[in-house]
Structures are given as structure tokens and as C-alpha cells.
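Just below sit the structures, each encoded as C-alpha cells.
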Structure 1
Amino acid sequence: MKRFFIMGAVLSVALPSMLAVNRVSAAVPVIAPKATITITQKLTAGNIILSESMAKTLTESQLQSLMEVKGQDLTGLKLDGNTLATANGGLNGKDYIDIPVTWSTTNETAQAHLVVVSDDAIISSDRQKAINAYPVTLGQDIANTIGANSDQTTLDYYTQAKAYHSDGTVSSAALEDSAAYFTALKNAQSNDNIDVTYNFSSSDKSISKTVAISIFTGSLNFTSAPSTMDFGQLKVKNNNVVDFPAYDQDLVVTDTRQSSKNTGWTMFVKESQPLVEVDATGTPITGGHSLAGTLFFSADGSNHTVLSSSNTQVQSQPSGTNGGTFNLSQNWGSTTKKGLYLDVPVTQQYAAKYQGELTWTLSDVPGNK
């Protein structure tokens, strides 16, 4: 109940009878009741970027401190159960990972991003941005073409230059002096070394990274690759059908680059068209059977990866490796259990003719270990 008090005063003055009585009144203003203002702080957490090595040893208390988790009452504060497991697992060959983070109390939740980048990346002191790029060795013809076309997209592909934001987005890093770099690349000769500096953006030079581009002569070539892989005629069985194909030609890479300038290379394969039922002309049958998810690759005869529309690493050579000719498929087959093979479960075994398509990609960068 709110009470209002109004105070009044009446002043009465007695004078001799021959004078009239005058009354004077004074009004006191109404005094408003006291108001109570309550300020509550909503549960909040900030986005951050961490290096892979730091993420691998990250604890909940460290993350809470780094994200500056704040709220009116943090009693019972909880972290989503998958966050630390994902962070502690590292990058697993990726250049970065964006981990959604959820903090919660009894009545509130707060979402944020934990971005993990390579230890090679440069991270700002406030952990809100990062930049990374790698030294690279380019063939003279490639370097000259990049320079002549002022082609930053291709240059960034080789240097793997990227700018990372704490909200999980990625953008292109900015070249410090693109005109000078492209002129140098256009005129580059064998054994030249060109230093290139990347900034976080054209307007933000607070963090940067400089990498060396070495120029060499020589080449990396796809000498041959299978144009057909034939599994022959397989019989329907009451258990999985496993078979290795016959190749019309081997998968061969030739590398004539100098070892001191060699960037290494990686061979990938992907299933660009899954195995599906086709007619006598090789045309896919609408509504026909499919063997999607039954084609695998094994590099060691033990571990295997199911082929999909994403690249699977077949073989890799590190930077600085000696050149030569590499027959990647020479030891593939049923004896070693290495290479490509078909593993069809009973539920997908239907008598029909199947056809699919694989894409082989040779990249002149070393693969992930």
C-alpha cells in the first residue's frame, strides 16, 4: 500500500478587535514515495579465437574466464557437454573449426562461438580475429601467370591465406602491396624468393603475416589414372559382397621439381557419381537400385573411408621430398586389402548393372598427417 502524506499549515493571527482577522495559509508540496530500481544482468558470453594447442588443453574454468561469462546469478552455471570434447580433439587436419558454445543457468542461456585455428596463425590480443598463410614454392610458369593476371584468388589458394573472425566467419586476407607482389611474380625467375605480407583486411592492419614464395623450375604431373575400374560380375550372397576392381591403367604421378623447392603433393579421390543401376546404354534408370555408400578406400589395408562427394586423401608426399615417378596403385588389391574396394551389404544386393564415376585430384601441397 502506498501512503501519501499531505501536510498543511494554517497560521492564525489575533489582532485588536478594531482590525479584521486575516488568515494566511501555506501549502507544502506533495512528496512522492521512494522508488526502488532493480538492475538485473543478463547472462552473456563473448566469442573468442584460440590456437589449436591451447584448445587441446582447455578446461571449463579457463573457457568461462576467456569468454568473460557474466550474469546476475551464475549459481549452477553449465557448459554444453560437447564443447570441451570438440575443442580438446584439435583441428584433425582442418585449417579451423567453429564450435557453437552454450552456457546455461536455471533460467537463462547464452550462446557464443569458440573458433580454433592453427598454431601457425596470428591471433589478435583480444582474441577477436586471426590471420594465417603459409610459405609456398611455385613453378615459374604458375608464378608468372598469377602475376600477369593479378590473380589473388589463385595466390591465396597456394598460400592458404585466410582471415578468421570470432563469430566463425572467414574472409580473404588483404595483400599489403598487391601491385608490387604481382609485378614481382610476373617477372619471377627460377630460384627467386618473394616475400608477401597479408593483413587482416585492407582497412585493418593490426595483425599481419609475411610468407615467402619460392620460385622453381620443374613440374608435377598426372602421368596416368584409371579411366575404368571393373568389378566384373558379382553374385548375390547372404552376407556382404567384398571385391577389389581391375584397373585399365595405373594411378601414376611424376614429379621433376627440385627437392629444395618441392612443396610436396597430395592425391585425392571422390565419388562424383555414386554407383547406380543403368540400362544397356549406360543411362541411369529412374527409380533404379543404388550402391551409394558401398565404395571404400584403404591406404593401409586396415583403416578405411567410405567414398563420398568430398575428397578422400589417397597418398601424400611432404614438402622437400625428392622428385620421381610414383605408382600409387601398384600395391592395391585383394592381397594387400589396400586401395579402392566394394563392400555391399545384403540389403543392397540386387542383380543389375551398375555404373558410377570417380574424380582424381592432384594438388601440389602436402597433405594432412
Structure 2
Amino acid sequence: LTTSDWYVFVECDSAVNASVLFDFLKDFVPGRKIFLGRGLRDESPTIIHHFYGFDHEADDDFLFPDFASGFVLSKELLTKLALALDTSTSKVGSSFAIDAKHELALMISKLCKAKLSSFPDRFCIRKNEGCAIFYEETPCAKETSLTTEDLFIGVKTYSGFHNVRLPVIKRTWAASDLSIAFFSDIANYVIPTIATGVANTERGHCAKTLVILKHFVNLLDGHDSSQKFSWLLIADDDTLISIARLLRILSCYDSNEKVIIGERYGFGFSSSGTTGYDYPTGGAGMVFSSTAARTIVSDCECPSDDSPDDMIIGMCSRRLGINIIHNAAFHQARPVDYPAPYLKRLSPISFHKFDDIDPYEVYMEYLFEPSDRRRKTEL
């Protein structure tokens, strides 16, 4: 690892201006612990970062890199980090992998006593003069043209939220002509809801999610069904979605492949990566290809009704060879839980939780597209 002076990390949609980058790095000494990138900062402690800073021990100036803008580690820092990981006897970080960019910066800070130096004019969110690395989204080669008829939506809810959360969904992203069903602990013929036969649980919801997956597969196999869905979206009753943007993303994928799309988290990974598994975090919305849904229904069970559905799906997916694809437009938390510059990079597809926000305001500001009503017939 120490044969090069600098190590540059980018995402697949990052572009590098090598001459600008090399010229920029001349001002730094690779024999020192150098960490360079575009710095992001939490405005307040947030759940996606395990409320880092709530105990007042955190550094108020703690920055973490925007991966899409690239970041650079010096030879000295990478060597020190690798050695620290190999020799550390204490646990580094949480068992959960939620936000790699924050977790990496925190690990470097704790193990190597090094901080990110932010240069937003060199590590850029958009292409500008002087950028060494910048984000430049590449349009996908579309597999097919999707319509709302290709998507079935199952929303997890329960009777206590029928009159609180479901009106928000029905007045925002579900106001268009969609194939959507609300799965609850009881049947309500006004909304309407489908009774799952599963009692409400405070957390987990594995059994309820499996009911939705089985319902979807039964729809696919129904001989009298005029609709043949390609994709299944499972959302919470406090998840906000942009259906138009979701369909555009799904058009890049083949529903005949075993894939799940959403915001990917991880659990139990070792520093070597030989243990642990990925899972699609449920609050952000989980999208299953028809093939993935069939595979899970045929060979996956819930240990208990209240087992964490998304984590059980992750374990099953690893065993069954289902790919879990991360898309940064899905969000497990609210807009206020993310740095504002980070949200500007991609048009969001989802946000989660109605706590301490106006969900209508969030939907209109971040997810609504003026052509939504017109698109419901055009799609």
C-alpha cells in the first residue's frame, strides 16, 4: 500500500481532472497524515450518525467527506490507519454501517488523530473551473420504459395510524392513480386496508412485510389479473416518496434479475469484510424486482413476528444471492438529518419520519414535481 504517495477515492459518477489534482497535491507532504476532500457537517446530532456530539464530547468542527466529490489520503495516513486496524484490540465504531463517509472520518479521527481538511473549490459537487474531482451524474442506459402499471406498492400501517398518517400519504405521493394497498392489523373498508392477520408490533414488522411479499407474488401468479407488475415497493406509513423519480430509476434495471434497490445499510462487518451483511433500510422504502420477491417468498422465513424485517431480508439476500443496490436518493431519515449541501447532489426519491416536521411541506419542497399530475397519464 505504501508504493504511492497519494490514494484517491471516488464514486462511479465522480470525474477526475488529473492535472489539477496533481498540481493541488504538490502543496502537501505525503509523509504527513493528510486527509483531503469536500467537508460536510451535521447542524445538530442526528440519528443516522448515532447522535454523535450529543454528549458534548464531539468536536464542533468535525467534518466528514462527500464521497461523490472524492477524497484523498496520504501515504502516511493510510499506513497508520491500516496498522491501527490490524493491531487495535478494541471495537471500532458500531456494529451497524449506516453512513460510511461519517464513519470513516470518525475512525480516522479516533485511530489516527487526523481530521479532514475541506477544499470545496477542488472537490466539487458540480463541474467548475479549478475542480480536481467533481460529481457528474451519468444517465443510465434504460432497460425499459416503465409506467405506474409496472409498480405495486404495499404500505405497512396499523389501526392507530389510520387517521393520522394515511391521510398524508393519500394527499401527497399516493394521490395519483397507483396500484397501492395498505396492510394493517385490521381491515378498514373505508381507507381501505388489508388485514394481515398479524398483530401490531412495536418494532420489527417482519411478519407483516412477508405478508406483503406473498400478496405481491400471488398477484403475479393470478390468472385473472390484467396487471403484471415488474416491481414491488414496500414503504412505511410515514415514508414520503417521489413516484416519478422512482420509476425513472427503476427503468435502469431489469426486473428479471434478483435485485433489491434502496438505501443500503450493513451489520456486523469486520475490517476484513469477511463477516456481516448488507440490508435495505425499511424506512427509506424497499424496492424488490419480481424475481427477488419470488426468491424471498420461496425460501425466507421470519424468526418471529417482530424480527427486524429489513435485516432479515438482508440475511436472506446474502444467502440467496440477491443483490442489494444502494441509491443515495433514498433516505431513512428526514431532510433536517442531512447536511444541506449533500441533499443538493441528487433529486431525492424518499424521506422517512413525520416527527417534528410538516410532511406536506417536505413533500412539496423535496419530492413533488409539477408534472406529477400530468405524468400519471403519460407514464
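Coordinate-derived values only; no laboratory data. Remember, it's a predicted structure, so these values are computed and weren't measured experimentally. Cβ atoms are built from the backbone, for glycine too; each structure is taken alone.
Any idea which of 1, 2 comes out highest on FRET efficiency 1/(1 + (r/R0)^6) of positions 131 and 179 (r between Cβ atoms, R0 = 41 Å, to 0.05)?
1
Thinking of 1, 2, which structure, once Kirkwood radius over Cα pairs in Å, for residues 163-306 alone is computed, gives back 16.7?
2
Which of 1, 2 yields 12.5 for mean count of other Cβ atoms within 10 Å over residues 75-82, as computed?
Attributed to the structure labelled 1.
Out of 1, 2, which one gives 58 for percent of Cα pairs over 32 Å apart as computed from the coordinates?
This figure was derived from 1.
Match the computed value 17 of relative contact order in percent (Cα under 8 Å, 6 or more apart) to one of the structures 1, 2, and report its label.
Attributed to the structure labelled 2.
1, 2: which one has helix-only ellipticity at 222 nm (-39500 (n - 2.57) for each DSSP H run of 4 or more, over all residues; to 500), as calculated, at -7500?
Only one of 1, 2 returns -7500 for helix-only ellipticity at 222 nm (-39500 (n - 2.57) for each DSSP H run of 4 or more, over all residues; to 500), namely 2.
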